[in-house]
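Before anything else, here is the set of structures, which you'll find just below.
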Structure 1
Amino acid sequence: MEILRKLDARIAAGNPIKVGIVGCGQMGSGLAHTINNIRGMNVRAVADIDVDLAIKTLISLGISESDIQVTERLGEANDILKKGKYLVTPDAMLMPRLNIIDANVEATGVTDVGAQIALSSIEQKKPIIMLNVETDVTIGAYLNHMARKNNALYTVASGDEPGVCKMLYEQAVLMGFEVISIGKGKNNPLDFDATPESCAEEAASKDMNPKMLASFKDGTKTMVEMAAVSNSTGLVPDTPGMHGPKVEIDELLDYYIPKEDGGILSQVGCVDYSTGAVAPGVFVIVRSYDERIRKDMQFITKAKGPYYLLLRPYHLCDIETPQSIAEAVLLNEVTVAAETFNSEVVTIAKRDIKKGEKIKGIGSTDIFGRIYTYSDALINKSIPLGIAENGVAKTDISKGELITEYNLTPDVSTFIYKLRQEQNKMLNYG
């Protein structure tokens, strides 16, 4: 791919890749520091409702405060960048319309904001790289379709589990293997009762938003990540919520294979996860009955087959995202994008909810996400997790109950709800 050579050429031409970051929390600020250490790429604009946080992040990169300017006006913003200054804005919707920005990274984790930024970027034909996987598993097929229709680029970022899983999947297919399962390691046990309040102390020690940490602990993030993998590969959860056993690395080949061969899977082609020592890695289990391939694999790896483990023992989140930025800008290459929906992240009540109550969103005290096959989600009339926030309960909903069109009225005023309806039409549902 020669990405480094192409970046060097951009340096020589005095034209480094100019990146905008939407959302300056843990992921966004970390990405800014990563880009600051890469030749041929720099951060020129940051959008965050907390302007002071964005300014502080740019200053921490060694940028003089006098070179950082704040505005919500498009013309003024473009002038700031044209003069070589750095832009901070509380208005995220400016970002897709900034003339000199080559690509934006969406890192808010807010589904409605992600939907607006992604579609606007597509309309402006500006590459959009999503660290907001929650938006992708809600309307990713529609956004990918619109990007291709408009000769634009939409992708989920490298570094998060979907990106590294997709990389291993493509490598496996290109080596002629049959992919049996794809999985990730979850680095904490499931706690369906996790709330921002119960996570507050740990979140503060890790400089995390407590809602974000709660969404990790209650399993929502794992469900979201593996749904993105499913929607880009065609593999599906074997059971609602996946199996998720506690498995050590040397046991992976014993578990994530079909039942008839001693494993836990009722079918071939599944996404799953483990709470064992795999974290923070990802893995693919593959199979080959070709005797020559098995002979070569035994010679190279000492594995007898027919099942083999492809393991990447790490994923580095925002630290790996610049690869997706470079590939998008320099090669017009997508890392991960949904071709259709094979899986859905449905909404489950985290507590007893009374009729008439308005529910809070991802990582809250009210709900968590669980992966279903897309077909099962449709049969159950499930409310997708990404459009559940601010919905109003039609009936009493019990803790652990599936939230559906029968017991919740979603907030139809949101942008992501409107795009979800467009996706439903595109996928011939609704």
Structure 2
Amino acid sequence: MSIRGSSLLGLTEFAHRDGVLHAEGVPVPVLAERYGTPLYVYSRSHLLGQYRRLAEALAPLDPTLFFAVKSNTCGAVIATLAEAGAGADVVSGGELFRARRAGVPADRIAFAGVGKTEAEIEQALREDILYFTVESEPELERISACAARLGLVGRVAIRVNPDVDPKTHKYTSTGKKENKFGVDLERARRAYERAARLPGIEIAGLHMHLGSPIMTRDPYVQAVEKVGPLLDELKTAYPTFRHLDVGGGMGIAYRPDQAPFDLDAFAEAIVPPLKATGLKIGLEPGRFITGNAGILVTRVQYVKDNPFKKFLVVDAAMTELIRPALYQAHHEIVAVEGTAETVLGDVVGPVCESGDFLAQDRDLPAVPAGGLLAVLSAGAYGAVMASTYNSRPLAAEVMVSGPRHELVRRRQTVEDLVRDEVMPRWE
């Protein structure tokens, strides 16, 4: 029998059956009992389904889909997508290491980020990645110096800000002229001219990224239109210019009343102008693939009353999912074992911060102490943004595939928390 919230944002991989939430073919209480809570649970079917949907919608472009590793760095997630043909968009040497370890070919890796160190650049040069997304002229010069020192060539795609407002949170808008990322259109021309004069540099393409989560096709269409004239100039001026990376940022539904990203409308609008460029097209999906592929399972520790509302105090916290505190983000929360009753209140964690909440002033499932809740849409920017604040060990991560489930990241212990500490001896 279905319960409140059983549609679970239209997902088929997470659904209530006979009043019990399942992750694919596995009852979530079984996972909580086996692996403990808090617990991240990922659906392999959803990961592959979202990747294939995007690949099929954009098939006329034969694009490279660089999975945005920053959205979920779990090795099993990266490997699952790599086996399906995905590349990787990385933003640090650590993410590059993770991508290579998970089986992503170097020639399907793009390295983004505004603060690449010499060590990271040299690491990427030795790996012979496809290209660097270059954020500034000083970065061009650093890549050139590193490449010359190693006797290698660094392929670059300068990140251009088309000054398009993606209509998202100010912290996740990245393609406007006042953002720290990339360079504006006019400055980009001078940056390419500078790159052409530097040793060890090959001009490979142009990159842009508008922000996230973006829920309509319009910002992408506007951005491609804005960079069109520059693309024509660059193709004429530089024979090695052959890539256009339009970034990622495609959103997901976080609320039941929120329409999902219209992939068909996106493809209908974006495929023709991109195909007309004659360039190799890249996209960097992250949240679109991983966001609704994961849930955070947490156990209620206490139900606390005050005169105005209830507090469901759970064992997950801002240390497991910081998006509500950081972005005022909404995540649906459902009972793992069915109840039709609701209470008005907050879901809060044990961390000593007033900002430690997963939901505020919401109608919540009336789950007693000891009951389980599932926080939806936790597959992107969940575990990757976790911390050990208040000396809380990092939670375990599990992947399910049909009736099977595997531990893909063990739960930290308190010994893990202090393993790298050294106690000084002053005497």
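Here distance in nm of label points 7 Å out along Cα→Cβ at positions 141 and 365 has been calculated and equals 5.8, so which of 1, 2 was it run on? Before the final figure, lay out each step's value.
Working: 1: 3.6; 2: 5.8.
Source structure: 2.
Out of 1, 2, choose the structure whose coordinates give helix-only ellipticity at 222 nm (-39500 (n - 2.57) for each DSSP H run of 4 or more, over all residues; to 500) equal to -11000 when calculated.
Attributed to the structure labelled 1.
Have a look at 1, 2 and say which one yields 16 for relative contact order in percent (Cα under 8 Å, 6 or more apart), as calculated.
Clearly, the read-out refers to 1.
Given structures 1, 2, which gives the highest value for Cα Rg over 2.2 N^0.38 Å?
Structure 2 comes out on top.
By the measure distance in nm of label points 7 Å out along Cα→Cβ at positions 229 and 245, tell me the structure among 1, 2 with the highest figure.
2
Suppose you compute Kirkwood radius over Cα pairs in Å, for residues 205-324 alone for every structure in 1, 2: which one lands on 17.6?
The correct label is 2.
Of the structures labelled 1, 2, which one yields 47, 36, 21 when Cα extents along the principal axes in Å, for residues 21-124 alone is computed from its coordinates?
The correct label is 2.
Could you figure out which one of 1, 2 the value 16.6 for mean count of other Cβ atoms within 10 Å over residues 101-108 was computed from?
It was calculated from structure 2.
Every number in this text was worked out from the coordinates using simple rules, so none of it is lab data. Note that the structure is predicted; figures quoted are calculated from it, not measured. Cβ atoms are built from the backbone, for glycine too; each structure is taken alone.
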